[in-house]
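Novice: Several structures are given next for inspection.
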Structure P
Amino acid sequence: MATIESVCVYCGSAKGADPVFAAEARRFGEILAREGVRLIYGGGGIGLMGEVAGAVALNGGAVTGIIPDFLRSKERAFRHAAEIIVTQDMHERKKLMFERADAFVALPGGVGTLEELVEQLTWAQLGRHRKPILVANIAGFWDPLLTLLDHMRDSDFIRATTPVDVLVATETDQILPMLRAAAAHVPETALRGAQPQAAVDKM
């Protein structure tokens, strides 16, 4: 039975129009700190990235930020206590985020957040990893994506033989329990260790 020791959070470098997005990002950061779960994230100090990471750090939790060199000035690298890893490019960043995380959570965000989430869903669908993937559907933010996935299933582009398994939490307090329940059915070795070679090749 696997346990969740670290969670990779994908989220926006903006706070979004609804104040609830930032409030729930902070709430999730507080939960991670309280539960002793390390945050793995994109290393920025602005937007929802800064909110969740700041909440983890300010509540005594562990933070690992992984940021490409070219984004350090644009996204203002995190200024609280944290392990900050600077990579040469986005590909190296994504590889390290995968390797260091036991699960993935998508908070609200933009195209980059969507791309990272969909890539993890694709790798899981192809059988390259078994780490839990969850969307935090705060204020219904991810409803359009979930509707699209249903449409893909109805259109027989997502088939039962190659399902897209994504957890959906409507409340922030549900996220960690759902990840832990999913991880309980996965061997420890499936969460730890290097990135699947096929995923490295894909990048």
Structure Q
Amino acid sequence: MTDPRNDEFQALVFKNRGALLTIPAAMLAAFGKPSATSVAVGLPLAIAGELVRCWAVGYSGVTTRGDHVEAPKLITAGPYAHVRNPLYVGNFITALGFAISFTGKNSFAQKLALIGGSLGIMAGVYATIIPHEEQFLRSQFGEAFDRYCERVPPLVPQAEPASDPQGDWDPSVIRDAESRTFATFGAMLGVLILKTLKA
């Protein structure tokens, strides 16, 4: 039986996950000292992470942007056949890419603090909201979700996709579902370019 207070806290973090995840972005934008080399290494990673998100959103749709957990159906196709939380994997890759990009000229200690702090905040948010999401999915889909969990890992993708994938790719939803993410990515890219040119 779940603790109602814990569930309320998880729901609160889920509702405010976007605001909480602006903290790492703000840290990097404020304290990062990028170099041309760090941008050349990190930016392709950041773009790769966003492409993973777009791939996942094409299957999961706009429900990923809500203030509470929604799932009209259990999606197990595309990236969901490799990992249960591809959106969060994509976010981590993007965050790592930007963290590398922004910290090229920071001291080792500053790099460690900025990269570790950024990814640590993300890890804390996801460690809180993933159990909340999975509790909802289990209540909605029961044994089907349990079987999915047995076949697909939560965060480290498996090379071989799970069998019997459910769900269809619809790229038309990406623009609406990812509009805020694209805006944030663009803002971070803009700050990165300005800081690199000034360095």
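Here, each number is a calculation from the coordinates, and none is a lab measurement. Predicted model, so just to flag it, every value in this text is computed and none were measured. Cβ atoms are built from the backbone, for glycine too; each structure is taken alone.
Novice: If you work out mean count of other Cβ atoms within 10 Å over residues 80-87 for P, Q, which one comes out largest?
Specialist: Q
Novice: Using distance in nm of label points 7 Å out along Cα→Cβ at positions 88 and 112 for the comparison, can you identify which of P, Q gives the largest number?
Specialist: Working: P: 2.0; Q: 2.7.
Biggest value here belongs to Q.
Novice: Further question on the same structure: Here Cα extents along the principal axes in Å was calculated and came to 55, 37, 29; which of the structures P, Q was it taken from?
Specialist: Computed on structure Q.
Novice: Ok, one more. Work out the source of 16.9 here, i.e. which of P, Q gives that when mean count of other Cβ atoms within 10 Å over residues 40-47 is computed. Please report the intermediate quantities before stating the final value.
Specialist: Details: P: 23.9; Q: 16.9.
Value 16.9 for mean count of other Cβ atoms within 10 Å over residues 40-47 corresponds to Q out of P, Q.
Novice: Consider the structures P, Q: one of them gives -12500 for helix-only ellipticity at 222 nm (-39500 (n - 2.57) for each DSSP H run of 4 or more, over all residues; to 500) as calculated from the coordinates. Say which.
Specialist: P
Novice: Next question. Using relative contact order in percent (Cα under 8 Å, 6 or more apart) as the calculated read-out, with 36 as its value, let me know the right label among P, Q.
Specialist: Q
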